[in-house]
1. One of I, II was used to calculate Rg/Rh (Cα atoms, Kirkwood Rh), for residues 81-120 alone, giving 0.97; which?
2. I have 17.2 for mean count of other Cβ atoms within 10 Å over residues 169-176, calculated from one of the structures I, II. Which structure is it?
3. Tell me which structure, out of I, II, gives 1.6 once distance in nm of label points 7 Å out along Cα→Cβ at positions 89 and 113 is calculated.
4. One of I, II was used to calculate Kirkwood radius over Cα pairs in Å, giving 20.1; which?
5. Tell me which of I, II gives -8500 when you compute helix-only ellipticity at 222 nm (-39500 (n - 2.57) for each DSSP H run of 4 or more, over all residues; to 500).
6. Starting from the value 21.0: which structure in I, II was mean count of other Cβ atoms within 10 Å over residues 17-24 calculated from?
7. Figure out for me which of the structures I, II the number -0.51, -1.33, -1.40, -1.51 belongs to, where log10 I(q)/I(0) by the Debye sum over Cα atoms at q = 0.15, 0.25, 0.26, 0.28 Å⁻¹, for residues 57-128 alone was derived from the coordinates.
Structure I
Amino acid sequence: MQIYYLKADWKTQRTQLKELRHRVFVQEQKVPVEIEQDGQDEYAQHYIALNEAGQLIGCGRLLDSSQIGRLAVLPEHRNRGVGKKLLDLILEDARETGMAGVFLLAQTRANQFYIRAGFVPEGPEFLEAGIPHQKMSLLFPVPFEPDANFRKQQIINPDYRLSSKKKSEMCLFASETTARERLYALMRSASRKMCVYSQQLDHALFDTTECSDLISEFARGGKDRQLHILINDSSSIVKRGHRLQALSQRLSGHFLIRRVQAEYQQSRLSFALADRDGIWVLPDREVYSGFSDVYQPVEAERLQLIFDRCWDHSQWDPELRLLEI
């Protein structure tokens, strides 16, 4: 089962986060609601784990004070590494934002979990909501600071962006309309490259005037811009016709559509990528339920590896020439 680990926004995901945390902390662990809902959520960075159906199965948060908390996984998904990967994502984000270290108030029964992650216990145990806890902390290594001469060296790969002004805007969607809206929003955010994997180049999402106009505008925005699309099957495209196939032939220098070899095809996962960090994901292509974010570089890198592997085992489909353009 594929699990997605992502940064999330409290304003847009608060309902799902509250439901999951209520189930784990209030119903299962008997933590009073007034303690679980401490008023700090709107100021925290939140993190989520989604299953293949786009359902929330785990969460956590990081406060500006460097405190990690509300790490929770639904019972049916425990002992599968979900909590560990959520914690890894939080720690990575804390390092990238410049925190010197992090701390948490761990339930003592989970001490070994955090010790394996590098946390060190501090002070005596104490009770919170009737549950034994202990403070634990983790200091990050001091980053290496190059000298002034090093800073003057030429950048070997100037195309690689060392930082981004984009901010995470995680959105969950659960309908054809909202799936299309989020897809087009991602397309508008792209500045250099877009990659799309859609098994049959879904007509409801991609065969629209708005989509065609967005791609045309993108491709004509600069000579170095590229749009790569992978499909599994061209039969519905040939039978029904498709705006993007016609457009790809007019913009052949920027826009390529290729068919993936059978043994490398993704049977259900559909996704789109913008530059190095934007994602739009349908875990199940037959259900318009998924998530998107204009800045989710960790998941974007993972999906890019999948796309590149499939692209390396793809080819132009001669059946596509049957379209009248």
Structure II
Amino acid sequence: MMSVAQPLPSIGLGGAGLGNLYQAISDEQAIATVHAALENGFALIDTAPYYGHGRSEQRIGLALRSWSGPRPLVSTKVGRVLDPVASVAEAGDFGFAHPLLYRPRFDYSRDGVRRSLAESSARLGVAKFDAVLIHDIGRVTHGEDHPRIFRQVLDETLPALEELRAEGVVDRIGIGVNEWEVCVELLEHAALDIVLLAGRYTLLEQPALQSGMLDLCAARGVRVLAGGVFNSGLLATPPGDASTYNYEPARAPVIARARHLWDICAEFGVAPQAAALQFPAAHPAVATVLVGTRSPAEVAEIAAWSQTALPPALWARLRETGFIAPDAPVPA
């Protein structure tokens, strides 16, 4: 059941880029990015131990310690623990440049949850979390091991989080995933406060809507954080051969479809990024749109795109061309 807590903001900062996802940035740039986001009303910061093997949490902690404004909501994740290693080679290549010297390892056990959250608390410098999300469960992620892990989530992970909530360490409980299917599966067995779903409710794809997942969340009072609204960058910069989609190099048909979307937006004189940001927020189940940034300049762009007035005819055209599902809510 949803606890009485500070309301979720309409826009939040995703922390993967602050952990050097795909490319490295300096500590100073990361801290400046967090401060710029807070100054522009990004009143929630979501991160995870996985992001840069602790680097994202470490940097966010440094930024929060030097921030004198209102405290943002802070969300992190459990489901992996970080084991110390002696070299970057041992840390493994999980897509993060220059990670801290740890290797992430899946661990959804009660002890793993408590260890993970204690270490996150130390890096972030916070004693209480506004949200803690179970990270990366689902059949695509875990393959044949999914049934075992799903059972462990029900038997150990969720009870451990409920214990931590009773102790005053955690406020909201949920999951952070890329797979809509596991959201529906878990909601059949457990009461959640939050679902963070990345990449599955965007201008390029809406299975979260077509499957009924968003309506289920709305009916249950589960608030949705829409992440990955730029589909790993394909809607953030002009599509090309170097574009990524779903954290992998984009294939030619996907690039062609994205170019078509960019062309339609150009006809209306609209930045595709503005449409990509504003579309998910129109669904009543979506509380927050999470956006990953790497610099104060990107924060300023996102803030401007989120406030850009978009013509109703654009949404009609995107619906006619099949980009938006017939029953998808659109911004007023």
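No lab work stands behind these numbers, since they all come straight from the coordinates. Model, not experiment: these values are computed from the prediction. Cβ atoms are built from the backbone, for glycine too; each structure is taken alone.
1. Comparing all candidates, it corresponds to I.
2. I
3. On the way: I: 1.6; II: 3.8.
Checking each candidate, the match is I.
4. II
5. It was calculated from structure I.
6. Details: I: 17.5; II: 21.0.
Considering all the candidates, the number was obtained from II.
7. Label of the source structure: I.
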